[in-house]
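Each in structure tokens, the structures are laid out below.
Computed from the coordinates by the stated procedures, all read-outs in this text should not be read as laboratory data. Note that the structure is a prediction, hence the values are computed from the model and not measured. Cβ atoms are built from the backbone, for glycine too; each structure is taken alone.
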Structure I
Amino acid sequence: MNVLTKISAALVIAGAASMTATSAFAAPETYVVDGAHTFPSFSYNHFGMSTQVSRFNKTTGTIVVDKAAKTGQVDIEIDMTSVNTGFELFNEHIQAKDFLDTATFPTATFKSSKVRFKGDKPVTVDGDLTIKGITKPVTLDITHFVNMQHPMLKKDAIGANAQVVIKRSEFNAGKYAPHVGDDVTITVSLEAIKN
């Protein structure tokens, strides 16, 4: 074996070793949203009298986390027809054209662009929120995050709470503002199981 052949062989081996090491350290893990334990809720001021809180009952999506690289990706879809105000007549009212217009826009989505970590935990998620076909950039603050084995399913799982404040008028849902608050606090309580 001549010198050039030996060098070429060494480079191939080194490249293969490098790729193996990279794949060992870069290990994105995908978690599927547990719809039975994931509820986006929203709250707003009602005529200055009280804070009203409602939620959506159906949410799907995936969370991808690379713990070593400290990166992540969030892709969530909310069934807007599953809105639950606690009062059937108001569920129908809030789905009308002036508010959620679920006949035309039955889903809302959030797709992340960047997840920021502090130490080993994500603390904020930047991304695009789409409601009624209107997309706006938002930043969700993660107020709680845990990664552990699910005690019943015996699978790796994550749990998180996140929050963001939006103006509903920016999503063409501003009827009765400012008497009914334009600022809406969205809180997401989420659990997801490793795929």
Structure II
Amino acid sequence: MTGSLGLYRAGTSPLHRLPAGVKLIGLAVAGAGSVLVDTPAQAAAFVASALALYPVGRVPVRVLLDMVRPLLWVLVPLAVFQIVFIGWARTVALVGVILALVLLANVVTLTTRTTELIDVVVAACRPLRIVGVDPLRVGLVLNLAIRCVPLMADLAGEVRDAQRARGLELSTRAFVVPLLVGALHRADDLGDALAARGLDD
């Protein structure tokens, strides 16, 4: 399948052949280790390491660019806002960590079937039944989260196009406010759909 952010692309690359559990553990380790990144140089190395996985997974440059482009509409306003409070060095480190983690998560979903990811999480949660955790519901939440990533990217693209049509390309508010409102509307629709299927608890 070709496509946008977070959608599986069939292939036979080394990353495709790697078990889903190993990839998820690697992603978790990267997420935990990201708290140690606190300089621009470390952030740059983190981002470069994440980018290096895309050729390994044989992900086309076009797909990578399609993923990064809508993400910039979130990261750039974030950087502008944060630089006032924490300075440029910490802002670069923060934005770099976010970008690297998104890149890593995306390459995992691009090279791993959603069903495989969910099966790993459900299996890992089975021992938690004794404390009231429902593994199937955890799997449902993960599935919804993965599905919502490309939906949010599409929404960001729609807001960006509307922003351009009104001549407000440089207005952060003209992008952020409609994006948040649209996201809340979609969340309400999703909640209604789940409630209709008896999953509202």
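Work out the source of 22 here, i.e. which of I, II gives that when relative contact order in percent (Cα under 8 Å, 6 or more apart) is computed.
Label of the source structure: I.
Supply the structure label, taken from I, II, corresponding to Rg and Dmax of the Cα atoms in Å with the calculated value 18.4, 56.
Details: I: 22.1, 87; II: 18.4, 56.
Answer by label: II.
If distance in nm of label points 7 Å out along Cα→Cβ at positions 78 and 110 is computed to be 0.8, which of I, II is the source? Mind showing how you got there, number by number?
Details: I: 0.8; II: 1.9.
Of the options listed, only I reproduces it.
Figure out for me which of the structures I, II the number -5000 belongs to, where helix-only ellipticity at 222 nm (-39500 (n - 2.57) for each DSSP H run of 4 or more, over all residues; to 500) was derived from the coordinates.
Only structure I yields this read-out.
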